[in-house]
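These are the structures, in structure tokens.
Read-outs throughout are calculated quantities, based only on the coordinates presented, and are distinct from any laboratory measurement. As the structure is a computational prediction, the values presented were derived from the model and not from experiment. Cβ atoms are built from the backbone, for glycine too; each structure is taken alone.
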Structure 1
Amino acid sequence: MKKNNFLKVVISIILPLLVGFFGSFFTRAGISPWYETLKKPLLNPPGFVFGPVWTVLYILMGVAFYLVWKKEKEKNVTLPLFVYGAQLILNFLWSFFFFGIQSPETAFVIILLLWILILFNMILFYRIQKRAGYLFLPYLLWVSFATYLNYSLWILN
């Protein structure tokens, strides 16, 4: 692997992990006592599930990002990379509004926008590198489930 590609791989993986890391500050601060006291929906998973799932999803996002980024000399990747950045920002903002501000209703609007951007990002990545698009599928499915959880927590509380 060329030195330039190795650096791209490292940046690609670290970037989404950093977004998750900084978002986790709000998550950890909001869990006790606020989140713990909320009425939970029937399908609410135990808390220990979220960290590993998000870590895997961030790594998959990073790999997808790398697969597209390395095509920059062959294809126009400006829009897909912009959308990727925008969905990372919304991902971070969801944690801020849900756990930091403790506003499930605002977080619900953000997660709906996030879902749309993930789908759009997945399509754009697929057009450049099919594997990159497929790597976004678990993220889209998890955020679909998270949307259900967010809505349920909002309505139940």
Structure 2
Amino acid sequence: MKPFPGIGLGLDVHRFGGPGPLRLGGVEVDHHTGLIGHSDADVLLHAIADGVLGASGLGDLGDHFPPTEERWRGVSSVELLGRVVEMVSRAGLSVRGVDATVVAQEPRLQPYRLAMVDAVARALGCPPEIVSVKLKTSDGLGLTGRGEGVVALAVVSVAPAGPTNAP
């Protein structure tokens, strides 16, 4: 097996103004607008996917799903993450932990947090116990504070595939 980092950091940012619906972590969130992006612009799943790819030494989302390719226009980020998991599995690895943070001044996301954890775990094919999703505002500062968009960060660990994804 080729060497791999084992830990990856993912980051994604999208502006509000898309046709909607707003999707975060594979969950539809009640909001008056969606995020602008080539796919469904789910910043949380994009950050997690980039973290998984980075931890596995497999590049990033843009390498595998470039926005210049029309076939990825409007695609579900759940599908993209599923494809990433397949790539990682073919490399003999599996996700062992995810710690993600969503930064948004609006909408209020707390009511959706547990659904996001469950949706992320399903998309990754891992137990929800190894997925953490935290929600933050930026106290009115920057692009998120002005309500212009959403930022997500994720730290992901991978290890050689074994009989379980439990830590």
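One of 1, 2 was used to compute FRET efficiency 1/(1 + (r/R0)^6) of positions 37 and 69 (r between Cβ atoms, R0 = 30 Å, to 0.05), and the answer was 1.00. Which one was it? Value 1.00 for FRET efficiency 1/(1 + (r/R0)^6) of positions 37 and 69 (r between Cβ atoms, R0 = 30 Å, to 0.05) corresponds to 2 out of 1, 2.
Quick check on the output: -8000 is helix-only ellipticity at 222 nm (-39500 (n - 2.57) for each DSSP H run of 4 or more, over all residues; to 500), derived from one of 1, 2. Which one produced it? Don't skip to the answer; put the middle values down first.
On the way: 1: -25500; 2: -8000.
Value -8000 for helix-only ellipticity at 222 nm (-39500 (n - 2.57) for each DSSP H run of 4 or more, over all residues; to 500) corresponds to 2 out of 1, 2.
Given a value of 1.4 for distance in nm of label points 7 Å out along Cα→Cβ at positions 13 and 141, calculated from one of 1, 2, which structure does it belong to? Checking each candidate, the match is 2. When distance in nm of label points 7 Å out along Cα→Cβ at positions 77 and 109 is calculated for each of structures 1, 2, structure 1 gives the greatest result.
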